[in-house]
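Q: Below you'll find the structures, each written out as structure tokens.
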Structure P
Amino acid sequence: MRDWKLEVLPVGPLQMNAVLLTAPAEAGQPGEAVLIDPGDEAPRLLARIEAAGCRLVQLLATHGHFDHIGAAATVQDTWPLPLRCHPADRAFIEHLPQIQESWGFPPGRVPHIVTDLADQDEIPFAGDRIRVEHVPGHSPGQVMFLLPGHAIVGDCLFQGSIGRTDLPGGDATALEKSIRERIYALPDDTVVVPGHGPNTTVGREKRTNPFVRG
């Protein structure tokens, strides 16, 4: 895998962590970027891609909640890529404006989506692969993205906390299973990049998370 960088960009009033992966141009290979969870502040996200000198090659969603995909349509105005998500979260994205209004936020535009992400998929990036794992519980279509040493987990697990399960499609039993069998199965030194708040590690959460201990 070529050298790459992971940048966490908290965006919007809910300070959702958009994640930008960039691999600079190298030996005739163009610079490429992957944007995960384009939730808000599209101009800022686009500026970071431009500053990295990369072309956006993938637009991905860990899940379909509005704070994670609200800026996708505006990003697509510049980079006409589909937002890739798991099929179980299609309805959340298709009803984005109505859901935003129900939470007191201005309605946005529904992005173009492709519901093709599935468990154990591999997405090309920087000469290697990003692995997709289905980790339902916070939402039916929640996935995490795995790169060497890193797990981008959306709202499945946080530093000292776990994702909500009281929203439509939430399932506390499924969430605990996802955390125990998928996230806690990773090496302890794996950096966990959550959907909100600071990064943590698998080992730290296994030892100290008050909701799900390893």
Structure Q
Amino acid sequence: MLRRKSIESFVCELGRCASLGLTYLVSHPGNYMDDRERGIARNADAIAESLARAPGDTVLCLETTAGSGTSLGSTFEELAEIIERVPEPFRSRIGVCVDSCHIYSAGYDLVTAYDDVWKRFDDTLGLARLRVLHLNDSKTAFASHRDRHALIGFGSLGEEPFRRIMTDPRMARVAKVLETPKLDNDMLTDSCMLHLLRGFARG
């Protein structure tokens, strides 16, 4: 059964993370096959089982999604429901990874309503659960529900949301990961993106 194979694979992944002493494991929350509510329940059950079978300190960070197809996790409320369904003590090992392209594509306007987006996150999930940020621009328009990453400053978000993230004291403790296209030279592209982000942080 595919579900059982997926859980076994996920337990092994969590075990590897524990062996390597990794702080975070980022994972998409999953999909649903029939209706969304039952999909949320099944995925929460699978997460709870996996964390129970793979003890350790690694925090599972559920990543926001763009809301395409049958994917779960495109709203903060949906992530909160999944997390709430996982019993303690395993719930304490769950955080959130916000992907800038994904939430913009899902309808969270980081460009014109930056503070409102993070207030909604805090009200729904609590900023303490924000452990990781995936930083990337979007090739598609706001609320497109499409997952198409772009170089920072070269997409529909533009530079300003990233400047605000890099100077926002609430984000200082949050791990930040580049997930931008690599073009013809991955090292050079990443270096340029890091230089840009560091420039934002320096003001």
Structure R
Amino acid sequence: MNPSPTDRLECRDLACLRGERLVFKGLSIALEAGAALRLTGPNGSGKSSLLRLIAALGRPAAGTIAWNGASVFDDADAHRRRLLFLGHQDAVKPWLTARENLAFWAALYGAPDDTIAPALARFALSAQAALPARFLSQGQRRRLALARFAAIPAALWLLDEPTTGLDDANVATLEALVAEHCAAGGLAVVSTHLALKLPGVDTLALADVSGARAA
């Protein structure tokens, strides 16, 4: 789903529990089309949990998450079709080639095949296109996972520590890709320990509240 200039993501008074542990509470975000949000904070502060909630992969203990004014949980499947999510796992199928992996994701989102070769080239994977993913290095698998973002149009990008395993050149490629996405009206939420150069970026620093318990 292509971005729209009227797109808006709003999270209001979110609380997140992991078991009986309170991860965060009272968290609010408002993100307009063309903007990026950088999430920072120590391990365990809830960066990954927040991204999963925004992706409708879990429900908050309290609060609302809305896309263009409607709860993302009204139609979670439709919400997931408008976003691309990169978690700690690369979601690369080892028995498929690099090109086949990207073609699988492109077909899933209805993206044309002619986006695949340029996306692989964008992350310096043209030479590995016909190589089964099980033979790729950790960094190459990460770049293949990121190539999805170059191949598939989506309004909302959620990236959890996307620079893991990347060298400086590919970090710069990622920064440029996010800048292009936002310039086209897309939204991006990026969890990172690095000072990534992101366009129109705000930073949300999550605190470590480990030890806090649900009331």
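No lab work stands behind these numbers, since they all come straight from the coordinates. Keep in mind that this is a model prediction, so the values were computed, not measured. Cβ atoms are built from the backbone, for glycine too; each structure is taken alone.
Q: Can you tell which of P, Q, R yields 46, 36, 34 when Cα extents along the principal axes in Å is derived from it? Walk me through the numbers on the way to the answer.
A: Working: P: 46, 41, 28; Q: 46, 36, 34; R: 54, 36, 30.
It must be structure Q, since only it matches.
Q: Work out which structure the value -5500 belongs to, where helix-only ellipticity at 222 nm (-39500 (n - 2.57) for each DSSP H run of 4 or more, over all residues; to 500) was derived from one of P, Q, R.
A: Answer for the origin of the read-out: P.
Q: If you rank structures P, Q, R by distance in nm of label points 7 Å out along Cα→Cβ at positions 115 and 187, which sits at the top with the largest value? Before the final figure, lay out the partial values.
A: On the way: P: 3.6; Q: 4.4; R: 1.9.
With respect to distance in nm of label points 7 Å out along Cα→Cβ at positions 115 and 187, the highest-scoring structure among P, Q, R is Q.
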